[in-house]
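Engineer: Some structures are shown below for you to check.
Just so it is clear, none of the values below were taken in a lab; they were calculated from the coordinates. Fair warning: this is a prediction, and the values are worked out from it, not measured in the lab. Cβ atoms are built from the backbone, for glycine too; each structure is taken alone.
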Structure P
């Protein structure tokens with residue numbers, strides 16, 4: 001049970017989005033911009049960064065949610081996602097993504113822990129300044145999301161199918177669809193409205 005009365009029985013950030021629609025819009029717009037807009041990092045790679053940071057912050061709901069999204073968008077490779085979020089190497093992870101995950105992990109601890117050597121290593125592995133920027137911003141934003149979810153004591157369902165179903169909605173319709181569902185203000189867009 002959450003620390004405050006949410007007026008709904010929705011899990012994690014979904015319940016919080018339903019509780020406070022005024023903040024739901026900006027929060028989902030930020031997630032949309034960071035994780036779904038065009039980028040040289042794939043949607044799956046960006047979701048993997050979000051999951052990696054969330055796992056490091058021990059935020060069950062966000063880690064499971066973004067692991068489900070990463071799995072769907074990285075060729076249904078659950079083993080890859082699990083190993084990476086568990087901080088173990090996987091042969092499919094490029095040196096560039098490894099270097100970006102190292103930066104994300106430093107941001108997770110403290111923005112001031114990112115060193116010029118970390119940035120140089122990412123550049124040497126092929127990361128652009130925009131990719132480094134976006135990695136830092138994803139990591140910083142997910143520290144906020146993780147603390148929001150856990151700071152209000154929301155719950156994380158155990159059933160992986162819950163996360164898979166939400167991942168399908170987000171992949172098809174974007175993060176705003178989850179906010180619309182949570183608030184009951186708008187229906188989920190029809191299939192033909194896909195992004």
Structure Q
């Protein structure tokens with residue numbers, strides 16, 4: 001397995017965190033997470049990037065084929081100073097309406113970090129967080145002030161996660177997208193306007 005490099009720093013001020021984001025703004029090789037003064041920088045492996053792009057491509061096929069209104073936010077930095085948290089998801093989307101913070105964040109986990117990503121996403125108010133780890137999805141839904149593990153997406157209730165996972169694992173990205181499109185193309189059109 002390809003290695004991913006991580007750097008952790010404690011007692012980092014919000015101003016230092018924002019200054020680092022400005023310095024790295026033109027460098028898409030890093031993912032930066034901040035929580036209560038702890039800064040974590042990840043340098044994703046090529047495999048990490050391949051998986052995240054595959055998930056994004058498949059989700060966008062799903063949105064297109066089902067008529068689901070979506071806004072792609074990608075790996076943009078999301079942060080809230082008053083809540084001392086910020087992160088850059090691997091992929092993120094608003095569903096229905098465009099908002100300042102995504103409804104759905106996707107994280108590819110090949111190596112464990114020290115930062116509690118769900119704690120960060122809770123501070124950002126992200127409705128669902130999907131983790132791709134050990135070649136499968138784990139989904140979490142924000143309810144009140146905590147995340148609960150869920151078996152199926154509530155944002156995309158008609159999405160077959162087993163099928164999606166099958167095509168994320170597919171060795172050929174082009175065939176994966178084409179075959180996934182065929183699999184879902186015959187399903188009823190879903191339109192979300194939340």
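Engineer: From which structure (P, Q) was relative contact order in percent (Cα under 8 Å, 6 or more apart) calculated, if the value obtained is 20?
Structural biologist: Q
Engineer: Still on this structure, I have one more. Distance in nm of label points 7 Å out along Cα→Cβ at positions 43 and 139 computed as 2.5: which structure among P, Q?
Structural biologist: P
Engineer: Using the calculated result -21000 for helix-only ellipticity at 222 nm (-39500 (n - 2.57) for each DSSP H run of 4 or more, over all residues; to 500), pick out the matching structure from P, Q.
Structural biologist: Computed on structure P.
Engineer: Taking FRET efficiency 1/(1 + (r/R0)^6) of positions 27 and 123 (r between Cβ atoms, R0 = 25 Å, to 0.05) from the coordinates of each of P, Q, which one would give 0.50?
Structural biologist: Comparing all candidates, it corresponds to Q.
Engineer: Quick one: Cα Rg over 2.2 N^0.38 Å, for residues 11-114 alone came out at 1.14 when computed from one of P, Q, so which one is it?
Structural biologist: Answer for the origin of the read-out: Q.
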